Structure P
Amino acid sequence: MTEPWWSGATLYQIYVRSWKDSNGDGIGDLQGVISGLDHLEWLGVDGIWLSPTMPSPNRDWGYDVSDYYGVHPELGTEADMARLIEEASWRGIRVLLDLVPNHTSDAHPWFVQARSDPSSPMRERYVWAKPGAGGGPPNNWRDATGASAWTLDEPSGQYYLHNFLPSQPDLDWWNGEVRAEFERILAYWFDRGVAGFRIDVAHGLVKDSQLRDDPEAGPEHHPMEVRSGLVPVYSANRPEVADIYRRWRRLADSYEPPRALLGETWVLSPEGMARFYGEEADQLQLCFNFGFLFADLSAGTMADLVRRTLASLPEGATPLWTGSNHDVSRFPTRWAAGDERRSRAALVMLCALPGTVVLYYGDEIGMTDVEMPEERLLDEMAVLAGRTSRDHFRSPMQWSDRPNGGFAEDGAPTWLPMGDCAALNVRAQRADPRSTLHLCRTLLMLRRRGLASSGYRPLVEGPDVWAWEGASRFVTAVNLSPRTAEVAGVTGTVVADTGDGGRRSVAERLVMEPWHAVVVEREG
């Protein structure tokens, strides 16, 4: 059987507001994305995932949708979206959109009607409940800020559910019309050439129909899976979501080529994540592996997670690897602490694992999190939750060493502060064949030659060094330690190297400097 187009593909997440500004307002837009397509074609990207492009009041920067069939006017028009899909297609690049099905904005016409008229059919599209004991919230569920997940609608005397901000009311996925409407939304965009969707909060659509309390967390639970001391077994992660994704999968598979469904499956164990693929690989085609993303950058830990992930997936499923995204500190900061050697080793690891890889814009040049003055921060969710602002890893793309980094016109105010463009930028690295940008391009070219093909056989799984080969003729070795190490039994030609060795032959023994990674192509 021919593997699907996303197997072995490189997807590239563009946070549209931070990619490139085409009209001088300091906000990235779809025309800016179009202008950057030549860079992505040169780099070797197979598809782009756009952060939310649909109309929104931007209380959560697009993750509070007010119209699932449109384009946010700050970002462009429907004609711009059509042109982007067409221009990307000419370059062999597919376009995936961000879909937010768990909740809408409170400015969405559905919720406006639901709130203004309790007898409206739109009321049934959201989760409402009577007050609990003493007139308080219906249960103990908490939202992402740590507050109660319920807000009282005083005119009706009922509470509505929100797993995020009160301005993001949760939809009721037990409602048949909600399910039918989203199938129409998917088909609408598929018919316009969209290659797939990244599905926000994919693990959380369905809630317990009885609204039972979430249990308290124990020491066995990962902190990233716990919300305010509770384990969301009733407010999320319900097995009934499988029926929704099987229906969506049948719709996606009815197109030629098939459309892809990527789930934001916020569970930390590979075994739990694998459930969203379906036992027969008939649900989501790709699921984000948060256990891998949040793990320490150590050879033993990473090797163990990869082994468990591959063992958990159903036959025919494609694993997905990523190190950064719009909600998580960039891997050159989180994994590498700004150390270029560590960052480059992590980049090789990501790109050489079998399956699909998602790079976050700027990963190809080693962009790090950006310090920002408090008065410039815009992330309301982080303020309410008392967490580090996600704005630090949503800073504008660093295209050049110009004052605004080539993102916007010199002197124009940018929606978020720029990073150190003199230290890291695309133009300078494009001119330097030893740069991280050129290393990334080499890795993506090797992926197209089979580096990320299915198959994985570990050769070394030590505390410092990890080496593996796939079904193709490539061997990858990474030294994730500050010590020099050796890998025996490897013969061939080094075709990617994070150090200064360049292309060279090796016979039986690889000497690995600290925080060093190589890809070797065997003969034959």
Structure Q
Amino acid sequence: MKKIYINGDFITLEKNEIEGVVIENDKILKTGNKDEVLNLVDKDTEVIDLKGRTMMPSFIDAHSHIFGLAKQFLEVSIDDAKSITDIKNKLKEYKKHNQTDDWIIINGYDINELKEKRHITKQELNEIFPDIPVIIENKSRHNGIANSKALEKLGISEKTKNPEGGRIIYETGYLEESAFINSLKKVPLPKIENIQKAFNKAQETYASYGITTAQEGCMTIELAKVYKSLVDNNDLFLDIVAYMEEKSVNKIEELFKENLLKYNKNFKIGGIKIFLDGSPQAKTAWLRTPYEGEQEYSGYRILSDDKLESILLQAKNQDLQVLAHCNGDKAIEQYIDSIKKVNNLKRPVMIHAQILGLDQLEDIKKYNIIPSFFIGHVYYFGDIHIKNLGIERAEHISPAGSSLKENILFTFHQDTPVTIPNMFETIWCAVNRKTKEGVVLGETEQIPVLEAIKAVTINSAYQYGEENLKGSIKEGKKADLVILDKNPLKIDKDDIKNIKILETIKEGKTIFKA
């Protein structure tokens, strides 16, 4: 059966202007003027009048943790807490209505939003949950606090040493970077039937924001087993690309032989994910110059140079793509230097790249590194970055404007569940670069609307090696499309974040309708 869309605005991201699109089964059969597409009408054709609405390619998520969003639906949220008293009251209310002896994971925590500007402590959590293991997860997913019962179950005591690339403050229950991330891996996963429902809700959430290809940004062997169940049960209706944690590559590859570098039941293994540093808002990103107000402290590394080079060499030998979490310019320097030594990597990606130095762009371009900017940092954490980095460095976080001038291909992402997968908010951030307090942070790094759209469509398709299949409205490509209430190229740039997704189409089938 064919569908023909007419009487709308079409943003193709190709050089041609069109008046209609013909879809047959899962692909775009024809684009052209109205008469050309209507010539293909037959008895099995549905003609759809867009009535002036806008059609464009669906969005492609360049980096997130979709299972992390699913997991949040099974956790306790304290997202709007503004003080430690707020947190305690919310947890007491939760305890009153929920009886459990299982682990309790709490999300939505951010010290920067708390009146006290200090972390809640294990002692304060113990007052409410003396016998149940509890972990509070920071919004950045780079640190958190565990109560005494959780520390006991995790095998952490006052004698436990800091792991490489992490920190433990046992007295307060504070866990940072690798100490925190490794602890979360030890927490038992929910029952599979609960996971299936939550994961379906996560997919529906992505689809409601116009996304048809999503990412699992760091898949452990435990999570791989969950995905195996989801794939075998045909539970995926989005395309999902997963990146394996480095230490579990061989085990995961054995589990997913039919999904390695190719889709099977909407799932494929894309490569390896590594972490080289932390986050600038938590002051754990690894910098070349100390943080503002610090004489010596510049954050810290996660991996040694030798370890990083061995991982890159393994990826090269197996033709796997590498996604490297790099926020600070020193971590970025380490990644670039290792890429120079290994050379000829498969489209290496630099995740977040918040403090990518303008002097580093030459090497980014030379070695075909793809920076994927978490551009929403400008809005969500920009005011904090001004405080932590100083205005000069903060003005150039996520330097999309400078990258565009150097003809460097880049993508954008939301790092969900750190922030919701709202692509038009992301486009708005890239175009306007306003912080929560209304500061325009780096006017020279603002980019045109069309370039911001490319960063979350055709550029993201290129990042995945799928530019011939997705990312634009072109004959022969997959019919992955969205219908909008407004044309982002024709409205005030400050109104872009208010655009509504009316319909999301995946391979010709509607998967979301407002």
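Using the calculated result 1.12 for Rg/Rh (Cα atoms, Kirkwood Rh), for residues 19-146 alone, pick out the matching structure from P, Q. Comparing all candidates, it corresponds to P.
Among candidates P, Q, the computation of P(r) over Cα pairs in 10 Å bins from 0, in percent, for residues 227-458 alone that gave 7, 27, 32, 25, 9, 0 used structure P. Supply the structure label, taken from P, Q, corresponding to Cα Rg over 2.2 N^0.38 Å, for residues 339-490 alone with the calculated value 1.06. It was calculated from structure Q.
Who wins on mean count of other Cβ atoms within 10 Å over residues 35-42 among P, Q, i.e. which is largest? Could you put the intermediate results ahead of the total?
Details: P: 16.0; Q: 13.5.
Checked P, Q; max of mean count of other Cβ atoms within 10 Å over residues 35-42 sits with P.
When you work out mean count of other Cβ atoms within 10 Å over residues 179-186 for each of the structures P, Q, which one comes out largest? Evaluating mean count of other Cβ atoms within 10 Å over residues 179-186 on every structure, the highest lands on Q.
If we compute relative contact order in percent (Cα under 8 Å, 6 or more apart) for structures P, Q, which one ends up with the highest value? All intermediate terms of the calculation are to be shown ahead of the outcome.
Details: P: 13; Q: 17.
Comparing P, Q, the top value of relative contact order in percent (Cα under 8 Å, 6 or more apart) belongs to Q.
Comparison across structures P, Q (criterion: distance in nm of label points 7 Å out along Cα→Cβ at positions 387 and 435) gives the highest value for P.
Coordinate-derived values only; no laboratory data. For clarity, every value in this text was computed on a predicted model and none was experimentally measured. Cβ atoms are built from the backbone, for glycine too; each structure is taken alone.
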